[in-house]
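Chemist: Scrolling down, you'll hit the structures one after another.
Bear in mind that the values in this text are calculations on the coordinates, not laboratory data. Since this is a predicted model, take the numbers as computed values, not measurements. Cβ atoms are built from the backbone, for glycine too; each structure is taken alone.
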Structure P
Amino acid sequence: MTASAHIYLALVRKALDLAGEELRAHRVIGEIMIHGRTAILVRYSWSDDGTCIEADITLEGRHGIVWQAVVGAGRSIGLPNDWVEDVLPAVFGHGPSAPAGFPTGMYPSWERPGLRVLSAPASLLVPMTFLASLRPRDDIGYDDLEPAIRIAAQAGIKSARRLKGLVAPYLEKKAKEDGDLARTIEKRLSQFEFALDRFGCGVVLKSKPKSLAEVAALAREEGDCFGRALGEFGEAFYLEKDKAAQQAMLDLVPVPTGDPKNDAWLGAIGEHLAQRWDHEAPPWTQEAAFMGGQTPSFWPDEPLARDIQIVETPPAFRRRLLFTHAEPLMNAKFPTDRKVRMPFWQ
């Protein structure tokens, strides 16, 4: 620990204690999760009607009660306004383990908690931030989530699929009981991937695939790149004007990725593009590995849209129990004059 950190240590302890007392008076628990040089603040509150205890977790913005309590406590004893972001991580030090002397724990005491500070691995910080994001706040935007997004990416969590696997144990029961919550979860997962791209933390393709076989090869190496690789392939296919070249892009036989749903999508896309662009459906698309399973899959997974998805989904996807849009492979390069108008009877 540096000399300056030693100077601040006593003040930090006092500020945390003062903030903890204030938060306790408001019947909430604040939490400061430290990861490297990043501090994430959240608030936990609860209600008890005598039969059920409901807990709530909220990400703290600049005007949140936890931020205001810790900043105010620091200011009252001479710490700068940004002490939580700059001083606290500096006192904490680097690495996954807190050095001796760091004031990690419960404040003002274990018996009377109001604030807690802990060293948080990505496996805790990312799910807690995601849970907090399920309750929308007008003062919380993408920029407030950037530190957590970067921590997730550094930990290898670069897709909605991986994030969903990480947070599922915290949400499974509630999501089954609350349909609105399940929809919110899917929306936040989609926003997570958008945020990864916005901050330059998303999956980077090693090459731009020009065939479905190349898409499969990229996915076997890094499963999280499947969606992006498909998008790149789709653009290349639509930009190619030579019919023989388009047929060749479909004909090259992919090696299955090992993910049944991804392999079903490969088969459906190969068959669908052949049908829509008047090519021969490649024989590999009819192999069992690319025909899907017995469980229907909906994308996007929005219950309100399922009826129209069942109606609109093209044959190559329907026969694999993949339900989606009338034009499931739409992107910026899709020829405008080829778009299907749905419903068909309009």
Structure Q
Amino acid sequence: MRKTIISIAIVAVISAPGLTMAANEGAVPASLKEHVSSDKKVVWGGGAKETSSYSGKIVPVVINELASERLAGYQWGGPSEGTVMNAMKVTVNPTHLALGQADILQALNGQSIPGTTWTYQFTPVQDDIADECLYMVTKSPHYETWGHVLENAWDIKIATGGEQSGSFGTLTKVLMDRYPALKDAEVSSVGSSSNIVQSVINGNTNFGFFVMRPDPENKVFQMINDNGLTLVPVIDFDIEDVYRFKRLKVSNSTWGGFGEKAKYHETACTQVQLITGNPAMLTEDQSRDKRRLEATIQRASGIDGDSFKQKVVEQFSSWRDYLDSVSDVGAEKLNGILQASKAKIEELAGKVN
């Protein structure tokens, strides 16, 4: 059985005035004080429980698993704007836990928090408790590769999620870092995945980008299907160190147009991580909090990862379809997609040079 192995040797804290701190109001910069909590036992997810898989489905499993490791009393922290905000929450409140997308968290850890002298500081304790996949959608059937998107990045408008959301973070903090050409695109934040797709349908933008759990029952995929939109594979050599490339079911077989055969799509996927704080962010007079945090890191990281993920998936009504709908892209198919994207990117580089 696979277990997540996390070392207690924490990421080194950059030496800067006021950086090593207690999670107390006096030590926190004014711009971050609103995030300070007096409750030491908080788990952050996403939006409201009724609409967020993080808050409504995964957080309860996290709380139960912590209790099984004799870490009882944790509560949901309330609505959060997403991965970036959650990383900030556990930086300011090291004993808290939070969920987030692995791709964004990897990019954030140790980086500056805008408007402060602080950096994001957190410790991953479970690295693969759910899947999140990247979707680029457009009306045009002529965008067949990621290279085609980059080729016309200067001439596209992309609708995505709010500025603290996983969708916005993946686009601006990960993909734009790997592909500077994307910075020429016009990006607008329109909210939920359904709002993003609707923006494309209405013609307000010609592309939509969102990150979402691969659930073929989701009505977002029905919107894409019913309106004849194209899903572009987000697959390229330059991101294979960050993402897993997956084949996903993106259509319920009962929807019109596909009969008994469901439609599949290949794209990049990241994982949902569970993070907590960095013990180095606690001062000497917070020995009890530091002991709690170190115990949390040790016990939470020792929970069997496969069992954890199974319990998360079982919270979803379509969990069997969820498990059956995701698989690795076949080697021949993947190589074809990668080579097609590479050829277009190289052609683009040749034109620029």
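Chemist: Tell me which of P, Q gives 1.06 when you compute Rg/Rh (Cα atoms, Kirkwood Rh), for residues 165-284 alone.
Modeler: Working: P: 1.06; Q: 1.04.
This figure was derived from P.
Chemist: If you don't mind, another one. Among P, Q, considering only relative contact order in percent (Cα under 8 Å, 6 or more apart), which has the greatest calculated value?
Modeler: Working: P: 12; Q: 25.
With respect to relative contact order in percent (Cα under 8 Å, 6 or more apart), the highest-scoring structure among P, Q is Q.
Chemist: Figure out for me which of the structures P, Q the number 0.95 belongs to, where FRET efficiency 1/(1 + (r/R0)^6) of positions 29 and 293 (r between Cβ atoms, R0 = 35 Å, to 0.05) was derived from the coordinates.
Modeler: Values: P: 0.20; Q: 0.95.
The correct label is Q.
Chemist: Also, quick follow-up: Comparing mean count of other Cβ atoms within 10 Å over residues 117-124 across P, Q, which structure shows the greatest value? Before the final figure, lay out each step's value.
Modeler: On the way: P: 17.1; Q: 22.0.
Comparing P, Q by mean count of other Cβ atoms within 10 Å over residues 117-124, the maximum is at Q.
Chemist: Have a look at P, Q and say which one yields -15000 for helix-only ellipticity at 222 nm (-39500 (n - 2.57) for each DSSP H run of 4 or more, over all residues; to 500), as calculated.
Modeler: On the way: P: -15000; Q: -9000.
Answer by label: P.
Chemist: Can you spot which of P, Q the value 50, 22, 16 was calculated from, given it is semi-axes √(5λ) of the Cα gyration tensor in Å? Working shown, then result.
Modeler: Details: P: 50, 22, 16; Q: 36, 23, 18.
The structure behind it is P.
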